[in-house]
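Structures follow.
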Structure 1
């Protein structure tokens, strides 16, 4: 028994020393989307300060394709030494498991949550020519003309699509979903009036709302957005249980040692406290999240369950 206990102590000490020596070479942060998108921007906001802290390059590697499945699978299969990490969006961890019958990874079994970094509400915005000055007026208009209104999203099975379908379910209205290949064209067609309603990120619509080219009626978060403080939440406007946010977090492959997960989480917390980093997140309309790896793991499970319920109720599916 004494020998066994001594071995445990030596193993713990070795693990702690190994975590302190991390990283031994450049660290890759995989992003499942092209450069310039929200997930890519979050990864790049933390990459440079982490490089300075670790004295090793932190390289953001874009691997777009298949709703970020390619990048997520690559991290899930990587060696669990902390040198290959994933900057993930809600899609990889909650949406895909709810909409694909088969995935080459299991977000709970194959990935190790390190930290949630940020979240942001979605905005329900309408073309100014639509006769709706508030969310109750939009609901009344949609109920008076079932199927006559259309809403845009960044794509079938996207977080924005889920927000639109959740709104329809909770408000009891019928609107036609028009999926686009990205937030840019989805917002552009709402600005031009090709669609009457859009669900988009704050960053995507903010300048159009400020210029009067879109009218923001509600946000889908529990609290109002700091960038749009005059815009009420959907719940405040009388449509209950419409709470759905974009969120981002860092994960590694399953098998990361607890010491290394703790080290990564502590270093991320230090980086997220840097004023310049916080300003970068604010500029993107993102709220910085705080919490432990365990809290992030529980959040992922909760969000995955929420998306499964919405997908079942609205019959949202992706082709395998």
Structure 2
């Protein structure tokens, strides 16, 4: 446990990936800086995620990780020269351990609860029922108290010119890396039609690898705004134009939370007990709690092992649509 943050001069935080996991570190970063405004906080992550933190005023230096041996050694040499008093490893895998091994500072590791996750997924023995959300667990790794605010994302990007301040936009984020974390495409289409009938304008968000999915949804709607392929910071700026965002249990969910936009999140094969649900955000989580097969994974699967995929198919578009009123009126 960090005994007295006010006495420290340099802290290194490591979280190499991915988008949601990195955004979930921002309450810890901010809370440390509040307790010691003069402290140097450096961060290590993979280069493809640097947008998430590059404008964060609470960070001093941002270092990027590479698998290439010579670049990795340059990184390690740089970190050694900084003489960090504290190293907080929130990745806690072989790559991050390789980074921290030569460092002299006191090291704190994020506990992943792998055994408890295994018991819940494979035997439905729930030892995670009262486990804190991930940002809290990140802070607990070093014994640091968090403030009461949510996630941070700093950007000067302005919204896409196709977005009109006078419109009522609702964002749809249908993508997710794994199939069992994706609410069905046809449900997003039906939801989009209901939203349009109710006078909302639909905005579609997604990465370049989701262009086909987004296109198939867009063609079924009357006049959606297709913003698929925007960078992370641009997407966040566009999300801020929306009354609410519908999303799966994915990085987009945390991005919307960091943008301070109300969220309706679909949880299929994963459950909230894993800790990756909207943090201190105005949100509604939709899930089928009546299935004995949930969760069947802690990260997602290529297909439903029981074929029926009821964890997502039982969350009907009508329920999703009606949840919007409850969210906006809360």
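Every number here is computed from the coordinates shown, using simple stated rules; none is lab data. Note that the structure is predicted; figures quoted are calculated from it, not measured. Cβ atoms are built from the backbone, for glycine too; each structure is taken alone.
Couple of notes before you dig in:
- Among 1, 2, which structure scores highest (criterion: distance in nm of label points 7 Å out along Cα→Cβ at positions 128 and 160): 2
- Value 17.5, 58, calculated as Rg and Dmax of the Cα atoms in Å, for residues 104-263 alone, assigned to which of 1, 2: 1
- Structure from which 77, 40, 32 was derived, Cα extents along the principal axes in Å, options 1, 2: 1
- At a computed 4.2 (distance in nm of label points 7 Å out along Cα→Cβ at positions 72 and 144), which of 1, 2: 1
- Mean count of other Cβ atoms within 10 Å over residues 176-183 from the coordinates reads 16.8; which among 1, 2: 1
- Structure (1, 2) behind the derived value 26 of relative contact order in percent (Cα under 8 Å, 6 or more apart): 1
- Answer label among 1, 2 for the case where distance in nm of label points 7 Å out along Cα→Cβ at positions 168 and 288, calculated from the coordinates, equals 3.1: 2
- Test item: helix-only ellipticity at 222 nm (-39500 (n - 2.57) for each DSSP H run of 4 or more, over all residues; to 500) calculated as -9500, pick one of 1, 2: 2
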